[in-house]
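Please find the structures below.
Each value in this text was obtained by applying a stated rule to the coordinates, not by laboratory testing. The structure presented is a predicted model; accordingly, all values stated were derived computationally and were not measured.
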Structure I
Amino acid sequence: MTGDGDLLDNLLRLAAAGGTEVDVAADPAAARARWQPAPLVLVGSDQAQACLRARLPRRPRLVLVGRTGELDPGWEVAELVGAEHVATLPTAEPWLVDRLAECAPGQAHTTGQVVAVLGGRGGAGASVLAGGLAVTAARARLRTLLIDADPLGGGLDLVLGWEQLAGLRWPALTDADGRVDPPTLVGALPSRGDLVVLSWDRGELLNLPAPAMATALDAARRGREYVVVDLPRQLDDAAVIALQSTDQAYLVVPAELRATAAAARVVAVAAPHCASLSVIVRGPAPGRLKSAEIAKVLGLPLAGTLRPEPALSRGLERGEAPAAAGRGPLAVLCRRLVAEVTGQSTAAGVA
């Protein structure tokens, strides 16, 4: 989508190099009918503001494209438009050719489903739910990637009991800002069976750059069937990029009045960045707040509830991954949520 003739000529040349045909729209009105079905959408920098005014729905695989000097600061514009990537020409031409080649006839398109989990307050249990979803998906033979996007969360490898497993952590990947081969990424990370984890180490605290998150998610969608991202409550640029890429996001809220009030602030910040946000209410409920009431206050659909599970807490302290045994309230909820997103049965007996 662009009304810039010179930019269009360049993009048509790159599409030809990638062996794919393109539909051209000069503005959002002309693009609307093809916006969602297209496997890839390139938006010229000249149409960024028009996209904002047209309120086109957020979608994955959206790239903001411009020439050097037109996209400064590029990631701030990309966040507003909902783009996963910023491509600056001529530097990004080889990368764009690769992206366009993926859409050529006979090429398999991205099928990976991305879900995100964040907490309504600190200690809500979002990381445990994220771990449970990933473990459940892997038990169902789905090729799964669990991404830890919370540098202050302690590390999802600890939640799984994987802290001793060899493999790269985020600090080694924070300079990534281009296309990463999915098998290369998967082979470098800690893994067991169908589950691969991208987590933090115990070293110096680092900020996670938005381009690194975009690169990891791009490789994840192309190489994994189910991707879970554990997000911080304080959304940074990388977390926003992740939210914009999700098919479904879950907000975990303890059944408490103060937790609900805190969650309302999180909803106000997170909801504009994701297409679908639901709430999961975790018990116990000291004041007897009902899950439906909490969902109504937050203005979100209720995705499920979690009853207290003392055995889960004891297992986590012993290094047992959440939902690993396939039993208990968390495992039951995770099986249903994974099935809803993927459309694939996740029977309790699958090991």
Structure II
Amino acid sequence: MKPTLRLLALLCGALFAAGPSAAADAAADTAADRFDVAVTVDDLPVHGPLPRGLTRAGIARSYIETLKRHGVPEAYGFVNGKGLREHPDSSEVLVRWRQAGYPLGNHTFSHLGLSQAPSLQAWLDDAAANEALLGERMGEDDWHWLRYPFLDAGGKGERHDQALARLKAQGYRVADVALGFDDWAYTDAYARCLDKGDEAAIARMKEGYLARIDAQIARNKALSERLYGRVVPQVLLTHLGAWSAATLPTVLDRLDAAGARYVTLAQAQADAAYRDDSPGAGNGALMERKAQERRTDLDGVPTVPPVGDFGQLCR
């Protein structure tokens, strides 16, 4: 085993030795509890700082191995070309992703939120700047899926509507999101704590993260039942960083125990829930948007503990 892979394997084992919770085990006892999950991964090839002793390619390799072990048939990797330009050595990440049989999609060149762009045209130009790279890496395979950075679809109104119309005219589909655990929020602190060897701090991060995973799965199931009368297919958002690679085995273990059945992005978004109004209408995750739009009564729907403030952790 190569050093980088050995280190990642040790980190995964040390961080997440505990198996799925008893509550999650019970959740998958019947076929009725099964639900579809499409896995998507943002910020290829570079997400967050790189801890000492790791490589971007090693993180990607660990990620892919975990996905394959869990029988994930497809994981769309959403690319920011700026990361490749600033870190040319990260090109192996995209090579490995494609060699694994997984597709790539557009996350804009510079990870620019639609509301943050100086103009609609500036945002469209930023998305278009990614297309040559995607065409080269995907060959004859279709890459016309776009994930809004920050899940910022321009809110409601003219900018959102015009952007969506332009994207559709160019053959794009919007990769929506239903489920996520805010893995991005742990990335910087994890790199600092790993560099310092602060195992106690990492253990505290782990404890909070595991609680959030279980709570978010429970919330999404309950919220989906409230909105649609069933558990709709979930599009899972993750990120290709060191924390996410180390925690992905337990994320998928907990999803497995809760009843997850892995499908492609197109299969998940073929569900009527994703055709309710226009995909990406408004900002944020699908069901949270819909609950807000419909002013849904959330009494009894589980809440999720906050991420916490890691700004000074391991400084």
Structure III
Amino acid sequence: MRQLLTAIVVLGGLMLLVLIQFQPKVKNMTNKNNNGNMTVLIWLWPFGRRFNLRMCKSFYDIEGCFLTADRSLYNESDGVIIHHRDIDTDLSNLPQLQRPSSQKWIWMNFEPPTLLKQLPGIDSLFNLTLNYRQDADIEVPFGSLVAAASRDDFVLPSKNKLVCWIVSNWRKEYERVKYYKELHKHMKVHVHGEASGRRISREDYTSILTSCKFYLSFENSIHTDYITEKFFKPLSLGTVPVVLGPPRRNYERFIQGDAFIHVNDFDSPKELAEYLLLLDKDENAYLKYFEWRRHFRVVVEKHTSLKRSCLSCDYLRLHKEKKTFKLNKWFWEE
């Protein structure tokens, strides 16, 4: 009996130790299943710029998202966002820990292919794309057209200039610079920004755009769906964009075709200049470029890094499948 009692006591002690050892793990798993939260780790702050990680609910009405920059939570993270510009020299600053089987790596990038380095080692590393392109897993365009809650009684801002352009990145090999030089031969273009030798403030930027009838919404490179705030901001402020970028049909995926002017619609910069000068004298023809505002309004994205992260979290919550893909082929060989 004494030996039996001793065995029972020892066995009971072992069972108690096992329960103590596993209780925290069971509790953590239960909490995660009950609250449905998804944890997304920001591995590198995009361009080194920090932002508030607790605003998914208040800003975008996205629930169940826990964003963190705490790398100690790597093994508990459902997704890891990695910004391409911050790894474009080598891959040494990628996570070196073993990846949990259910974790997804999210490639975030909002710059065009020609401005980024192509890294052979990133193929098959990522599970999801977070990008401006419409065929990205998590698409976040630079702006969008949405239905107005009521008819927008648009009042055209006062105009005292015909054509304006705000540009900082000036390189003679850029297509937009070449086009401007030809256009400038046939009409006056008010150029502002670092290219003119003076950086402008945010307030100046708005006042310049609203004071011009037309704005040169010239992208720095031409790629599918690469339509930036250079296009959406003038639209929102009551100025007609003159665009140089992807084909017209690509722009018309975002907004109706009579809201902007495309340089490809003209045989030469001279012909475009003649058309703009004609519209300057015909107010009724000019105002037709604003008829879309009766029913729609433009949304220009703000808090972009936060929104992109929140949408990633929401996507992970709704999509459980896992995949890998050839990133270089998808993005650089469009």
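One of I, II, III was used to calculate percent of Cα pairs over 33 Å apart, giving 42; which? Clearly, the read-out refers to III.
Of the structures labelled I, II, III, which one yields -11500 when helix-only ellipticity at 222 nm (-39500 (n - 2.57) for each DSSP H run of 4 or more, over all residues; to 500) is computed from its coordinates?
Numbers: I: -11500; II: -14500; III: -9500.
So the calculation was done on I.
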